Structure P
Amino acid sequence: MKAMVVGGAGFIGSHLCDALLAENNVVVCVDNFSLGTRGNIKHLLGRDDFILYEVDVSKETDLEAVFEKERPDYVFHMAANSDIQASASNPEVEYRNTYTTTFMILSCMRKYHVGKLFFASTSAVYGDKRDILLDENTPNLEPVSYYGAAKLGSEALISAFSYMNDIQALVFRFPNVIGPRLTHGVIFDFIHKLTQNPRQLEILGNGRQTKPYIYVTDLVRAILQFKDTEHTGVTLYNAGVSGATSVTTIADIICEEMDLKDVEYRYTGGESGWKGDVPRFSYCLNKIHAAGWKAEYTSDEAVCRTVRDNLAQRDR
């Protein structure tokens, strides 16, 4: 299979490239390097089965040129502005990098008759429904962040394009993804802050924000397991883990792993870390579990592994 991974130099995308190559596929990596890095894929450069294009996917003519030359069998759409907090001050970032990229990819798939798509969606499409067990049929999706809105709009585009063009689309809604090569988020930020000042740590909100964290290899394993849906239209799964982890617990784990004692936590206050942040939610995973997949690591285990991964990466 020739697999196009859009956003393939990003955190999740680069791990997906690794896994697809391990299955003897040819990988066409497309990235504009706004969040992805060459460091994430440096071990793949020079391979005959790995092809890299530095392209802004929101520009249709540039993306069309890649489709015209490579003619992929499958598109894995991982491109988005994954730094949700940063986009709060500039919603145009989501329109361009999250929503427009989806439309352009689907347009190229239509033009070049590509029939298989994976789309990385998010728990943020549900909105602030902290006291409801969220399953794939939860009604009244009301995202509260620009990121969630752009992802929900993208899901709508995929639904229409799949119906009109007989595309087999797999959509995962997943929570925070963590692991090696992390470039932002609470774990990345806390390690950076404590490296600068090991005596004091600023924590946004009240520290009781509690969410599930999924380890990146678990997510990639699920993508590969379900990638061939074998029927036209959208197949949708919540992909998540057992348990959830509070922000303060993450701080405690990092301090323990960095062997820091008596760190003063300074909370900025409020239920959320920033406007648009959902402080807690609960995922129903019955559908994906019944289909034969379950995460290897719990949320707390994923956090512990990620802290060790990133501390080791920092020390190299």
Structure Q
Amino acid sequence: MIRVSNLTKRYVGRTAVDAISFNVEPGEIVGFLGPNGAGKTTTIRILTGYMPATSGTATVAGHDILRDSLKARRKIGYMPENVPLYEDMRVKEYLRFRALLKGMRGREARNGIAEAIDLCGLTEMRGKMISALSKGYRQRVGLADALIHNPELLILDEPTNGLDPNQIRRVRKLIKQLGLSHTILISTHILSEVEMICDRVIILDRGQVRAADTPENLINRLRTVGHISVEIKTPAVMAADKIKKLPGVKKVMKEIADGEWTRFTVRAESGTDVRESVVALAVANKWSLREIHTHGASLEDVFVELTQSPHTG
């Protein structure tokens, strides 16, 4: 569905996207991840025809996004992070206007609007002014706009941005439902969301692709013990300083204190199990050790490992 080859975007004094290549297959839900400034938004803007690349190629459903822009964009439904809505319009009026801009007329427009309203749960809101809608319903209107012309590909940029937990769950459920009939590329900072709904993950950092695989394979490949919880009876500052000096330890964070007991979270290097070292340290210093256990690796561990490793500076 999406084919990106050596895609590059340069601005004066910096390279936002640096010769990246990746594919998104039909029917996939793919998470597009990266820290701020990684190049995600720039890549999305190129894919949706909002800006040209400096070099390289990108095709959507076989159509080159630069040379065959109109045909490519007809295959795309795009929901930007901040949905631009006309607040002085009613929901159905706005969607009718958007359908006209997309070249839809008559029955095609009516059917597309009705289906999008139904899918996005906007039936009771269709006659309301957009200015009166909550953040959650505004996001739904933006998603309905992206769905009107029944595109093969949905590109969603931070679709749950600013929503409360209940709204996030509803949008997540809707995205999984849409994934049954659409290819979806979703950019988000909520990594737990990606683990739950995405078939595959692409991680960008400083304009380059650092990883492209399933969440499960990325976690297994990292082979890290992940976060370790340690509960020790000793002065917290002294314990933290000594644990930090152990080989393989990257970070020590004080979590909670219960009287004389303090719990720490310890992050270890990839492939390193520091539990034995922590126990040996406790014995050597005559610290009382009440608890030590691992939380296992997660997509968050993978993300941190790939975007904060030495090659990123």
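For percent of Cα pairs over 17 Å apart, for residues 71-134 alone, find whichever of P, Q sits highest and give me its label.
Looking at the calculated values, the largest one is P.
Suppose distance in nm of label points 7 Å out along Cα→Cβ at positions 79 and 279 works out to 3.7; of P, Q, which structure was it derived from?
P
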*Given that mean count of other Cβ atoms within 10 Å over residues 95-102, derived from a single structure, equals 17.0, which label among P, Q identifies that structure?*
Q
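Just checking, which of P, Q has the largest value of distance in nm of label points 7 Å out along Cα→Cβ at positions 63 and 151? Let's see the in-between values first.
Values: P: 1.8; Q: 1.1.
Top value of distance in nm of label points 7 Å out along Cα→Cβ at positions 63 and 151, among P, Q, belongs to structure P.
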*Origin of the derived value 18.5 (mean count of other Cβ atoms within 10 Å over residues 183-190; candidates P, Q)*: P
_Which entry (P, Q) yields the derived value 2.9 for distance in nm of label points 7 Å out along Cα→Cβ at positions 175 and 231_ = P
*Top of P, Q by mean count of other Cβ atoms within 10 Å over residues 23-30, largest first*: P
*Work out which structure the value 3.2 belongs to, where distance in nm of label points 7 Å out along Cα→Cβ at positions 47 and 287 was derived from one of P, Q.*
P
*Identity of the structure behind 80, 45, 35 (criterion: Cα extents along the principal axes in Å, calculated), options P, Q*: Q
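Computed from the coordinates by the stated procedures, all read-outs in this text should not be read as laboratory data. For clarity, every value in this text was computed on a predicted model and none was experimentally measured. Cβ atoms are built from the backbone, for glycine too; each structure is taken alone.
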